[in-house]
Structure I
Amino acid sequence: MKKIASILFILSITLSSQAQELTKQKEVGLIFSNLNSFGLSYKFGSSKSLWRINTLLLSGSSNNEVFENQDIKQSSAGINLTFGKELRKHVTDNFELRYGGDLSFSYNKSKFDFDDKTVSNQDRTNNKTTYNSGINIVIGFNYLINERILLGAEILPGIGYTTGASIITNSANNSETKSDLSGFNYGLSNNGALISLAYRF
């Protein structure tokens, strides 16, 4: 009887410690890249392992330059979606490391419109559309401002494949030129570093 009681006691301590280690946790937050791109982040799982979903609005911009004989309009916009797994390692009371991996997909579209107001009327337009899918490694850290608010930073080196096209239209001779923009990319891009501010609950 004492042996059974001892086994049950040890088992209850083990299960209790595992339950504490696997405390359910969720986080929502804002993410920033390059100071001109922002998005939302949602993470769920345990205190040591979380699934992560990020959406990032990339380089949305619109410029219009007006000159005496020409107008130039440029615009671009894009969105990036990632889904992955993040592991956490507690270092100090306010500092934790995080690492893992993401699957990513992005869509980008840009337009360059040149309006020639001279007699020659050399108007032309360039439309670019690209799609990118890839795999990223997550390497970063969190600084806990308090038990609910955390500031994080991470880099996302990876590899991806881009497919898309560039279409140049010239109204002077009514021509259209299409170019293939497909290819592989790897390493750390200018969008591969993120700053995050999250709320934990």
Structure II
Amino acid sequence: MSLYAVILLVGTLALLTHHSNSKFLYLQFSLSEEANFPTWVASIMWLLVAIASYIANITDRLQNNQSKIWLLVSCAFLYASMDEICRLHERIPRWQFVYIVPIMLVFTIAGPFLWRRLRGLPKNRICLIAAAACYLMSLGLEFLVQIPSIYSSLQQIGFIRNWNPIEFTEEMIELLGTALLVHALFNYSLFRWNVFASGATEISVETKE
């Protein structure tokens, strides 16, 4: 719940300071700026996914069910965490075409794998579907604003020009998708650990008897 509370805080601060007279406050909490509070939160959340994936790999290893795909997922989100800070992809011209192949590769391999592993818990199914929807919507909105003709047309609308709701929505649902993924991964690891601990306890009791 703390992750969702932080996301709500990020969105609230961004809205409250969007038209602030203080440029410092705007730069610190705006979702469209770099090296500020929302960027730090996003980077930490990507890092949490990387850590949770590695923990899931460990809990699977305890039951001889490990897979190197966990490490692929962990490395991918670790890179995303670092990229969120340095904004590497935004410094490369036409970055969409440079990164689309590896992104699709990770989604193609890791997506079905995560679904097979995490869907056993009913809450995880909902989290995974919601996270996938958030990421797809975020990616779609990000591509949308990269098209000059569409972006310029949207900027003619006063509300969009004044509040920039497209970028706000894109950043917020990306954060939400990441929180949902962290939620599902930690639920999975906790469940696997409980199964392992329960099995170990049963074995030790049987041996003692």
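Odds and ends about this structure:
- With helix-only ellipticity at 222 nm (-39500 (n - 2.57) for each DSSP H run of 4 or more, over all residues; to 500) derived as -3500, matching label from I, II: I
- Value 25, calculated as relative contact order in percent (Cα under 8 Å, 6 or more apart), assigned to which of I, II: II
No lab work stands behind these numbers, since they all come straight from the coordinates. Keep in mind that what you see is a predicted model, and the values were worked out from it rather than measured.
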